[in-house]
Structure P
Amino acid sequence: MGPALVTTYALTVDTEVRDLRAADHLLRTLAAELALPEGAFGCTHLVRGERPRVVLSLTLPSEPLLRTAQERLTARGHEVAPGSPDAVGRAVIYPGVSALTGTLTVADLLTRSAIDRVTVLGTPGRPTPDTRLVTGDHVRPQWQDGELVLTAMPAVGGALVPFEVPDPTPCCADH
């Protein structure tokens, strides 16, 4: 987990959501209701096993904010636990996310947001700082070995696009 997620100011919210799109929506709604500050992180985490679902984690910059969030979420009937459920959360809310719209360079993405690095599927090296990234206004990096990493894939004209798309086609949709 990254430095911001290692703090003791994290909590897990189990809302019984089963898909990422609904979890993203709920996480953004909760962030707005809680008026989360710029330094906050909101992530989704897949839980497998007997009760598969997507849980949410919030990491806040201070203990008072954490206590307030915990009290408000509990009062709304959400199951809240201390800490983060794992070290590989998929970030939906993070510093700079609102600036990642349209087409920008990898350098701009790294400068404007909490994302630490960009990797490209099928390539061993990192993209050059001037490589264009077409965000599709949907940038979901993941925590990997303490860094917030965006996985991208090649697109038309030498640009990149985030690997995760906002509206994926379900497997076997045309069968």
Structure Q
Amino acid sequence: MTDRTTAASKFLAYVLRHQPAAVGITLDSAGWVDVQVLLAALARHGRRIDGALLARLTGDTDRQRFEVRDGRIRAAQGHTVPVDLRLTPVPPPPLLYHGTVARFLPGIRADGLRPRGRTHVHLSGDRRTAVTVGARRGEPVVLTVDAAGMRETGHLFYQAASGVWLTAHVPPDRITFAE
């Protein structure tokens, strides 16, 4: 991605995940907003995104941050504003992964993985992705999550359009900490 494309993607994620009011829009209960309403609001706030750039941001990228359907757009996951993505629970693979950094391990050992300000805990289906996620904040530490065991005890899992696995909480006894 170019610097302009990266900046636009990050700002769009900020608006659609965390602060729709920053550009004067309102998301519906499932996180959707009309594409034309969004583009007009962005332009009014000096963040013009044309159709070609939006197509690059929502097309076949490695991040898949956004979903576009029926002239509407939303963030695929990662919301701090209350939304119901209306995802159907699906059986996860036996193991999932979470990328983090060492400074967060004491809290994770005590409380497990919690969504903090987000609506769900985000998990990866492969170690490589978890490494990439953890590396955003420093030297990555990859945690292994016993998703099969969690499911057996009633935990629900969802898979966002981006491929990210979502759940409400991962108890510490379902996490293997790499030493």
Structure R
Amino acid sequence: MDRIEPKLFVISGPSGAGKGTIVARIRASRPNLGLTVSATTREPREGEVDGVSYYFLSEEEFSRRIDADQFVEWASVHGHRYGTLVSEVSSKLAAGSSLILEIDVQGAFQVKERFPEAVLIFIMPPSLDVLRERLEMRGTETAETLSVRLANAEREMALADRYDDVVINDDLDCACAELASVIEKHERN
């Protein structure tokens, strides 16, 4: 039997690509696969819980933690700051199981610099038009934020070739199966 090595997986993709849904499904089938809780300066959305959905921090607290080198990565995205705490990554990896970081492109490259063994996986929408439809269907975007997200998505999608693997989410079940296969492949290498 192949030996499974714990790995650090970084999942990125534009807002609306389905990365959160895909990661949730993968984790449901593999509950031992660790997931970190990110920190953010944005306000909680309805139903989000501090310490579960995100660590919701003030701008001042976020800055204090940056100065104390408490982030593996952090970035400004859509007018707010997001980051992954070192303590989140360290505690999950110390438990001996693989870990998924669901973060933006800027953060993914920061993680790769700090953890060269990290596996970067990009979740790609089938097209910008499909992405626009998905974002509009969420009903959480104003015309201005939709425009910003689509412009960011175009820039992010242009960087997908810098990732170790790309999963196109044109069918949710297929994308989930493909991501599971990619994770298993890297754990066995």
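Please treat every number below as a calculation from the coordinates, not as lab data. These numbers were taken from a predicted model, which means no experiment stands behind them.
Structural remarks
- At a computed -13000 (helix-only ellipticity at 222 nm (-39500 (n - 2.57) for each DSSP H run of 4 or more, over all residues; to 500)), which of P, Q, R: R
- Looking across P, Q, R, the calculation of volume of the Cα convex hull per residue in Å³, for residues 109-156 alone that yields 105 traces back to Q.
- Identity of the structure behind 28, 19, 14 (criterion: semi-axes √(5λ) of the Cα gyration tensor in Å, calculated), options P, Q, R: P
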